[in-house]
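For reference, the structures are reproduced in the following blocks.
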Structure P
Amino acid sequence: MEITWLGHSCFKLKGKNATVVTDPPSPETGYSLGKTSAEIVTVSHQHPGHSFVQGIGGSPKLVNGPGEYEIAGILIIGMTTHHDAEKGASSGKNTIYLIEIDDVTLCHLGDLGHMLNDEQIEELGSVDILLLPVGGITTINATIAAEVVRRLEPKVVIPMHYQTPAFAGELEPVNRFLKEMGNEQVSPQPKISFTKSNLPEPTQIFLLNYPQTP
């Protein structure tokens, strides 16, 4: 599976048989999707920064809520969580997605706004790759994000949803999360590929570059 970051919470996940795009952002966020196409698009919640499905070419199938889906040989499981720490009282619901591509299990946490409880940790099970919001303000902050990593124990962590020069809003920088993890010397790279056999152990953090040419 090849992973490219398209900004904010949007990733292009390219498998052998199909491509998934997660949480496509609208142009008002400052990010550009370019000429990105996919067979599947996942949306964690209905916000312009996460649900600009019309920006993705190829007439993709839309996955936008909890449930179990199998599309083009890719298994996706959506789990209901919340966008805030008050059980959705202020910001509503959020969907976490477990996505299995080429025997690799990836978890996209969307705009998670709270620490995962024991039941949710158990339900997620063994996660190979974790796409993790770290920018605070509208999601979990660096401290809670680091605790999520310690509890889930994924093999790979890729931070998302943090402040960049391109982003038009306000979030915290990724450096705060890296400091919490005691790993501030991570060099960004344009894209990264994983198979079941080359996943690192113990947990390793990877940063991806924006902008990209999809």
Structure Q
Amino acid sequence: MIIKQMMVGQMAVFCYIVGCEESLKCVLIDPAGSEEHIVRVLKQKKLEAVYIINTHGHPDHTCGNQELKDRTGARIVMHEADARWSDSPSTRLSAQQMGFRPSPPVDWPVREGDLIAFGQETLKVIHTPGHTPGGICLYGRNNLFTGDTLFVGAVGRTDLPGGSLETLLQSLKNKIITLPDETVVRPGHDYGDQPTSTIGREKKTNPYLTDLV
């Protein structure tokens, strides 16, 4: 599995290019700006983007969707709960007011357990509400792309509309800390002391997880 982590946009978002070494098909996770750089990396690695996957619908994670869909033809993927919210007129207006380009409508509104295949690789959708109602993590080959569900040493904020700390903690307890300790955590922002972590390390050091173990 090819994995390229890039900090993009104006809010230190981690975008990931995740690809299949055999077919060179790939997905873009949270392309939140720096679209020219993302396209340049795709060309350098001769990768074909088939899906744009958003871990949730906040505009700081979706603002690159339109341009990258236009330039690659990739289909946009988001959990069905956030897909409805993301395409509402109020959300689109709010994104524009914050200086973000709104996302086009979602092509594939996924649910818990859906499998996103690209070449010989697959990412499994894990629905982890709490930061937003439709927040997801993506699991494949011992890698967990966590968006704003789990950071290195912290978790996503829950004081925005649709957020719930209680719901987020339940997501972490029931669906995340049950994964193998060696699972690599690949977060949605560069907020920690290192750009990636492991489930085992977070269970020992992340104050939001230590009480759940």
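From which structure (P, Q) was mean count of other Cβ atoms within 10 Å over residues 96-103 calculated, if the value obtained is 15.5?
On the way: P: 20.0; Q: 15.5.
It traces back to Q.
From P, Q, which structure was semi-axes √(5λ) of the Cα gyration tensor in Å, for residues 40-79 alone = 19, 10, 9 calculated on? Each step should come with its number before you reach the end.
Values: P: 18, 14, 5; Q: 19, 10, 9.
The read-out was computed on structure Q.
Supply the structure label, taken from P, Q, corresponding to distance in nm of label points 7 Å out along Cα→Cβ at positions 168 and 184 with the calculated value 3.3.
Working: P: 3.3; Q: 2.5.
The value was obtained from structure P.
Quick one: mean count of other Cβ atoms within 10 Å over residues 48-55 came out at 24.0 when computed from one of P, Q, so which one is it?
Value 24.0 for mean count of other Cβ atoms within 10 Å over residues 48-55 corresponds to Q out of P, Q.
Here Cα extents along the principal axes in Å has been calculated and equals 39, 39, 35, so which of P, Q was it run on?
P
P, Q: which one has helix-only ellipticity at 222 nm (-39500 (n - 2.57) for each DSSP H run of 4 or more, over all residues; to 500), as calculated, at -3000? All intermediate terms of the calculation are to be shown ahead of the outcome.
Numbers: P: -3000; Q: -6500.
Only structure P yields this read-out.
All of the numbers you see were taken from the coordinates with simple rules; none came from a lab. This one's a predicted model, so the numbers in the text were calculated from it and none came from an experiment. Cβ atoms are built from the backbone, for glycine too; each structure is taken alone.
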